[in-house]
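Computed from the coordinates by the stated procedures, all read-outs in this text should not be read as laboratory data. Just so you know, these numbers come straight off a predicted model, no measurement behind them. Cβ atoms are built from the backbone, for glycine too; each structure is taken alone.
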Structure P
Amino acid sequence: MREGGDILALGENLKKAMARITAELPVGIEPHLVADQPQVVEEAIAEFMTSLWQAVAIILTMSFLSLGVRPGLVVACAIPLTLAIVFAVMLLVGIDTQRISLGALIIALALLVDDAMTTTDATVTRLAAGDPIDKATTWAFGAYAKAMLAGTLVTIAGFVPIGFAASSAGEYTFTLFAVVAIALVVSWFVAVLFTPLLGTLLLKPPAPGAARGPDAVTRLYRGVLLLALKARFVTLAATLGAFVLSAWLLGFVPRQFFPASDRPELVIDLSLPQNASIYASEKVSADVDAMLAGDPDVARWSTHVGRGAIRFYLPLDVRLANPFFSQLVVVAKDAAARDRLRERLERELAERFPNLVTRLYPLELGPPVGWPIQYRVMGPDPETVATIALELGALVAANPLTTDVTYDWIEPTREVRVRVDQDQARLLGLSADAIGRVLNTVVSGLPVTQIRDDIYLVDVLVRAIDEQRVSLATLGELPIPVPDGRTVPLSQVARLEIGQDFPLVWRRDRLASLKVQADHVAGVLPAEVVDSLAPAIARARAALPEGYRIEVGGTVEESATSQASVFAVVPVMILIMLTVLMFELESFQRLAIVLSVAPLGLIGVVAALLPSGRPLGFVALLGVLALVGIIIKNAVILLSQIEADRAAGKSVQDAVVNACTIRFRPILLTAISTVLGMVPIAPTVFWGPMAFAIMGGLLTATILTLVFLPALYLAWFGREDRRPAAPGAVRGEPAAA
């Protein structure tokens, strides 16, 4: 497909073209479909669009239930307008609709209602206070536009490490940053321009005599807040203790790089000993084909003898062409059928082909890794490297969490070495090169001409018959022509020896590098296996000769590389956040208070991932980083409200309680909307861990923002409050608007 093309349109065109071609083929020749990427893309997009509309429906329902019909309608109108602009911008900048961009839209959808809901709630509050509609909408713009812009930029900054990570995983997830950034910027413009305009048309002041007091939930929160402020140091200590506990429990959360795909394909790797011929690989592949034929769980499959499958899927681990290797791509009826087929074939292949190294695995998500557990043994001498690798392989195989230990090269092959007697050869006028050319002609063959096969030119080789090539005794009598026209037997000028050597030696940094590879038992992640092997590997490293080393590879190495690329951009994220916050807060003390809230999302992240068993993988880590920006945004808006109330003449505690009471509903509603908006993607394989991390982290951080931040602010600035309370006033009562 050409760059920027539509794969669905390509699929339809190919179907029409294949129908025409098939009709013209001779009888007995039939094309068979091997892979149907357009169908896969169509099903994936349909699934994500369903999740997207589910998220839209959830957020709209939440808006109507929490704000009422008219305010909910204002928020509801902002969503399609924002999405329409986002899709237009995506088209302009060339972002396609694919797994990452659609998932990013669902994440962004849960965030983009924040600003619209804040503006609408502020307008409703001012209308309830008696302001005319035009003044209420302009007040909402003037009070929150700057704070919301700062919060939007901070939230975007939280996604910066996702977009600019210099790794294969970062390239894979760049669209996530781009789509979220576009959606958040568009949502801010919609919230400060379109939402107030729509509010003037739809919002109405409450009826005379309607209740204006806080609802039951707000009154309950206010009581909890006053209690937390009264015991503010206990509140701070309890929050700090919960954070320390969650940091300790984080070590028990499973680690994962990228999960396996939920596509129905099952890849089967078949590796014979490395001196095997392609004919042996063809025979084994035919036997496996016979096992697959008629299987009720198999829809279709393709077999590649002597090489791996072509890259029909971006994260596919493409294998090099080798005569001893074959690969089958089996398309099962569905994911459940794939798992049944995998379990059955693993058992049958182990019983029927004990000398065959097999690996059955679904397609990967994220950068290709290959065997999940890998160790590299590196050193100058291949023989020593192979010896160390065998010992290391025994250590790995002894671990109960590993299965199918193998190596990328270790098997020596027999070879015939020709030792030329240079003195005797020179007496006869021969050179080692001349002897080598004769041997190459007899054993391997020499091209003498070419024949044409359609558009291909095929070499014609001349060489000795098999009986003359496979016997050492016969080779010893091979006549070698000398310059005077005579011939002498090869044994007169050379000695034939049988020895062993490695047919293949991989090198890394110019050192022989041998991989010890293994799979893991079901229900265990590669990081857990590597952790359990760490003590034994450390002892093996300590016993290595000088110049040799053991390195961790596989999933753990790729995950560490990708995470390092993300963390390398974190200083840029922090710099952007600090710059935006300093312009907004204009105080180092207030900046410190806002930043102290940011890590508290870890409490909810651990509380969500640990009980659910969801792993903290690369995608979940991106969610944790993005969570920092979301939390800071809420803290900035709340702090801005506190400062506005203090500037209006309220005491510190009165300003804190009044601001928290005013901001309680919009902050809580946007958090709940964000959490519920993540529900459609929570069960998915790829986005599930990120959704759980954001849901748990944001819900917990929102509660702590509304309790911990006021307590910290009062503890920090309470000493500045020197004004006595007015006679008869109750401390903490929110002033009438």
Structure Q
Amino acid sequence: MKITVSVTNDLVTDQRVHKVCTTLAQSGYEVKLAGRKFRNSQPVKRIYKTDRLRLIFNHSALFYAEYNIRLFFYLLFDKTDLYLSNDTDTLPANYLVSKIRRKPLVFDAHEMFPEVPEVTDRKWVKAIWTKIEDYLFPKLKNSYTVCRSIADIYNEKYRINMQVVRNIPSQITTVVNQTPPIQANGKKIILYQGAVNVGRGIEWIIDAMPYLDDFIFYVVGDGDILQELKERVNQLNLNDKVIFTGRVPFEELPAYTACADIGVNLLENKGLNYYYSLPNRIFDYMRMQVPVLAGDFPEIRRIVAHYGIGALVDKHEPQFLAATIRQMLVQGKNEAGFAAANAELSWENESEILLQVIRKALKEPEEEMKKLAEKCIAKIQEIDINRLDISDYNRKYVQRIIPYINYYFKIYIQAISSFSVFRPEKNLIVDFGGGHGFLSLFLKSLGYSVIYCDINPLSVKTVFHLKEKIGFGPDYIVTGSALELKQFCLDNQLKPDYLIATDLIEHVYDLQDFFRQLQQINPDFEMVFTTGSNPENPYKCRKLRKFMIQEEKNYFAKRKAFILLKAPHLTDNERFTLAQLTRGKTEQDILQILDLYKNTGKFPPPPDDAFNTCDPETGNWSERILPHKSYQQLAFEAGFQASFAPGFYNEERYSSLRGRSTKQSMTSPPAPPLKREGSAPFRGLGGRLLQGVGNGSLKIIFRSINYCIRKSGKFGFKFAPYILIKLSPKHG
């Protein structure tokens, strides 16, 4: 597979992009990195291909316009399988070409581009870059950034799933130049390394140098204000105390870092980009065990304060900084803190997430899952369902699923693919409300550790028998609800990473409590729910509401009888009215409403929805339809953020309905459908409308509908037979 990476710099000093390209190349991908070339650009020699474009303009809006035009045509005629865009200033060209050539796009946000100091103070420039992000970011399917805070902001603002790949050095950092490039001559070395730009706090250390007689300040790097800082040093007569090295290739940078006694990272709070930044130099100092003097910003605090590898300051007066630096030397290095940080933080760990994002964009995990799904389905179809020692209800339940098993496994693959990363060997996943257990069997065949959980003991018994027959299955089997699952995980010291529940969320009585119970199991839970109760599909809504009207007749009678039992003194009209107004309530809630009515004489407000109803005895909703905003609000209150994806139709549905497969006919007769109206996610288009249409034509019709659903954005929800709801942790 070929990957083309693009940046707007000249490739010489960009450590992050070099690490990304090297990791991809070492993982077997053919990588090419495209950037620009200055007159004084140093040569680069890498293990991957590089190409640099010469431009007429090197600054201002003309540069960005010229570069994106040049990059567009460069990428358009470049044969590749994936585009990797770095920062918003390369995104327009990459996005357009990816759409034209129908190739996947991955985006790496090194920073919040409209919030960089060079942009944030220029109203119109910032507005243009913000508009570009507002248009393009919601369309990003595969992206990652440098820290959790930036990811949370973009995920919340644009409803995307941006991952975090921090710019941490490799555990093995090679010092290329064995001869120390910095000669201390008995003095202590203060070091700043990186871009010499506005807002980096370099001038604060320069101003503090008159109070640090036994120190030398090295500024390693180049940038927009380099000449301005040199003039400041001249004015203060500090040429022997402040040394500017200019640009240094990152291969040689560790040798400079290793010479330092104090590493500086004093950023000004010039917008959100700096406030939430997590600069490379923090980790470079960490790797060389150089104590860090840094500004007290959230992401920096997570590293420096957590491991105790430096000092955080929020004042910048020269004498205060000088005193802080002297105090840091008196305290000495926190050897244990540096050891812990270097053991836990490494590019080797971060690169796993990077590779997962790339593999997901190239659909590599999906292809693996499809192959394993075929094997798992074959194993299931070999089982004689009639010989299993299970209840008649569950036998019919399993037999009802078998004809559509390929379709269900495709839904499982869609659900699994929505998770942040695909690392089955390292993850514990919950099949919640697992019913027949086919999802648990599939997850286990993929290599996951699996917890199966269902409230129905008969379903649990079915899974035990299936596991015994097939020879593999869930590692843990739990009978109960979210409460029992939470207690089981607590008792067994388990912390599941993911949860999947199909055709369940529309039946849960108290979703707020349900989400909170799951959040208590693991605050970082990622959860996926599928439901046929798609609020955007008018046909599905009309059909499900007809079903609710029929169910409500029975539930109304139950509520009325319960009210008569608990409040026999009420009149018929009062009982009738209360039975109407308590639609969607359990008997426990109805008792509270009766007490309130007894004390105040006031009827409760009418139900929020005109159709949603539940069994007052069990609280089980009849295919409850909730708008997306309701799911988002409930998830937010429990510490999650909700996102949605449309489902797809079974392109083989009529073939399976009109003729059973050979294996199915050998094992069991077809089962009559169960009453559960919305449980089959392919129920969505009227079969009567398609009667008499041949199987081949039907396949083309449903394939075309699925294509329209995938390509039409939010409009696709109006045709989707089900929706996929993903809950991700809300870190902010």
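Between structures P, Q, the greatest calculated value of Rg/Rh (Cα atoms, Kirkwood Rh) is seen in P. In this comparison of P, Q, the computed figure 18.3 for mean projected area of the Cα convex hull in nm², for residues 298-489 alone is attributed to P.
Could you figure out which one of P, Q the value 7.6 for mean count of other Cβ atoms within 10 Å over residues 450-457 was computed from? Present the calculation step by step, with values, prior to reporting the outcome.
Details: P: 7.6; Q: 21.6.
Derived from the structure labelled P.
When relative contact order in percent (Cα under 8 Å, 6 or more apart) is computed for each of P, Q, the one that comes out at 10 is Q. Hey, helix-only ellipticity at 222 nm (-39500 (n - 2.57) for each DSSP H run of 4 or more, over all residues; to 500) derived from one of P, Q reads -19500; which structure? It must be structure P, since only it matches.
Quick one: distance in nm of label points 7 Å out along Cα→Cβ at positions 162 and 706 came out at 2.5 when computed from one of P, Q, so which one is it? Display every interim value, and only then the final one.
Details: P: 2.5; Q: 3.2.
Derived from P, not from the others.
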